[in-house]
Structure I
Amino acid sequence: MPVSEVEQQVFEYASIGRVVFGVNAVEQVGLEASSLVEGRRCLIITDPGVTKAGLTDRVEASLKRQGFVVDLCDRVEPEPTVAVYEAVLDAARSSRPDILVGVGGGSALDVAKVVAKALTSAAPLETYLGMAFETEGLPLITVPTTSGTGAEITPDAVVLLPEERVKGGFLNARATLAIVDPMLTLTVPSRLTAATGIDALSHAIESALSKMATPLTQALALESVRLIAANLRKATFDGGNLEARTSMAWATLIEGFSESNAGDVEAHAVGHLLGGYYRIHHGEACALALPYCMKYNLAVNEPILARIAKAMDETISGAGNDVAERGIFAVHKLIEDVGLPTSISEIQGALSDHLPELVKIYRTNPNIVQILELFAKRGVPSEEEATAFFKEMFDPAFSLR
């Protein structure tokens, strides 16, 4: 194609500094920490479930072998509020660490990322909502125990805003180093495996649909889709399958690189709303919205949706709308197969009477609008468009027509 026909663009790609990946990679936490700091005080940030499961034991042992004095704070709660972030920050200030290690799922890693920044920041924590921290923060190593959120490498951190019934976020809070060990995911329950796995699929697909997508991020997204389609069912129903768990850990890492550069679109906008409104798991909220988001994007994203279809199912061939639709059904079928909800009506306590309020929040809340304005090709919908979108998600009969 002649250069004159090519739209001239400059692409930028941002990433975490280093990632260590592999079976039993967690044994390297202490060695890696000792290379980052001279001091020997470390705080592990996690949640009670991770502590109870013994998943911090190997981390702590590795740190102690390198001479670290280790404190542990397991006060992180699922879907953390600002108050949870502040409680962990207070504990970190008391511990006076030289380095932090976050261990757990997305909530624990998000809290660890923000605390690492906040420890060297001057303003009250709440003032940084929706803003970037101005300091580098303390060194932080993230160690995920689930495959799905990508929080180990992404720059943002999600926070529940109960008074607004949505989720917002802190920005520019990327870790120093991520250590990804699939062994730590072997005991994750099937429901959580499914929910976090579809969260990863949502990141991959949405980042491919984003108006900020580049050839690099789309390549990463499509490989993540391929890995998840081939391995999530096995990881969900055969949790001890190390090959499937390793593939899901790779898929999460890959989509994290894509999503942290290209962003998310409508499924995560809906996910942040439903998660805040009904307090359902983030992955389940995004799973519910994902096929409808894909359908909503058919008019503006048909070519990449066709490529997503082929990544979901290698037997799909051809091009155009029919192929794209088959991909949407493949995603819907995967979500059904792993036992996650596929409509708002399946959420406990959800009523059709809630739809007008959901539509209003979706179209007007700054935390939702920002996602749509920055990344979604269709932008912020009209009231009529949003109402139709939410009515379809409420109806349990998924249809492309």
Structure II
Amino acid sequence: MVRRRALSAREVDAIREEGMHWIDDNLYLQIRSQGTRSWLFRYWVEGKPKVMGLGAVRDVTLARDQADRLRLQIRDGDLPQAQKKVPTPKATTSKVPTFRECARAYINTHESAWKNDKHRAQWRSTLETYVYPVFGNKPVDQIEISDLLKVLEPIWTTKAPTAGNIRGRIDKIMGWATAMGYRQGDNPAARDGPLSHLLPELCKLQKAQKHHSAVPYRELPALFKQIAALSSTSAKALRFTILTAARTGEALGARWSEIDLDSKVWVIPAERMKAGAEHRVPLSDAALAILKTLPKAGELVFPNPKGKPLSNMAMLQCLRGLRDDGATVHGFRATFSTWAREQTDYSPEVIEAALAHTQSNKVIAAYARTTYFERRRDLLAEWGAFCQGKW
């Protein structure tokens, strides 16, 4: 839990806005419409907020001392008797935002640092679909572990990656709400919190799930010929994706400004890469041949009829029209990797660089000064020949 810096006496004196204001742990300043100022001691009993009046504002040091004594009293199990006589001020409930309001504030604050539009959209869509219907309108200080279980249990084993992302997003929003003073206590969505005892380990569930199904490399030349017989933009995008060993989003978002046909290079900017680093892709003759058949009617290399990027399903639907074995577009990266390791003498470093994988060993990565560009050019040229049945 992030601990806030207590306000100084001068800062307390400067507060003039009507409402309830956090001053120190459990200590709040209440300012009413008439301008009266009083101290409040706010604490929790069985997850519910309680408020105890400490009298009119005088010396902030004395108020802190009184709050310290009450905090120790509560810690020892002796609840203050006065809490039964002092109702929670209306301003308290009105000042605590709902989870939905906190989520929106968190997203507005942090989304500028997120890498791409897809990531931003996923944040909003997962919350809208899974979280808001359950406790979106609940005050953030009243959210309990039971609320999280209602969201996560139905998808924890069936949609493990999605469930993990949702837990992480709730965790960040709840942490933000705590830092803002809207709630206190442990974060029920924390990675090592109560959920770790109530739900199976996600890492084990994800390992049990299948990887993206891949076409065996020996079957690829025949399939590639079938794809080449199709004239649709999605079919051309699929062939280009296979030939460059690119990720789906990287290929669908390709722009003409990124491609130098003369130098035979496709430069994918850092903001469109998973690792957040620029990636230079050497273009084989087979990949260049596809590009030369495309009209340069707009910014995108593979636009849909409305000039927008093709959907993530476009290439997959094209593939499913030719195979019904569950193979995925992303799986072609595994096809390429397996072929390169089993059928060529290129080093693992060159193959990993072609896939734009980052070096997991931080020490090695710190001293790596090459992207093996020329070796990757040779590798992708051989890959292109193999895909076309000419290797």
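Just so it is clear, none of the values below were taken in a lab; they were calculated from the coordinates. Since we're looking at a predicted model, the values are computed, not measured. Cβ atoms are built from the backbone, for glycine too; each structure is taken alone.
Key figures
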{"item": "Ranking I, II by FRET efficiency 1/(1 + (r/R0)^6) of positions 26 and 154 (r between Cβ atoms, R0 = 41 Å, to 0.05), the structure that comes out highest", "result": "I"}
{"item": "Structures I, II, by Kirkwood radius over Cα pairs in Å: label with the highest value", "result": "II"}
{"item": "Highest-scoring label, criterion being FRET efficiency 1/(1 + (r/R0)^6) of positions 122 and 298 (r between Cβ atoms, R0 = 30 Å, to 0.05), among I, II", "result": "II"}
{"item": "Value -16500, calculated as helix-only ellipticity at 222 nm (-39500 (n - 2.57) for each DSSP H run of 4 or more, over all residues; to 500), assigned to which of I, II", "result": "I"}
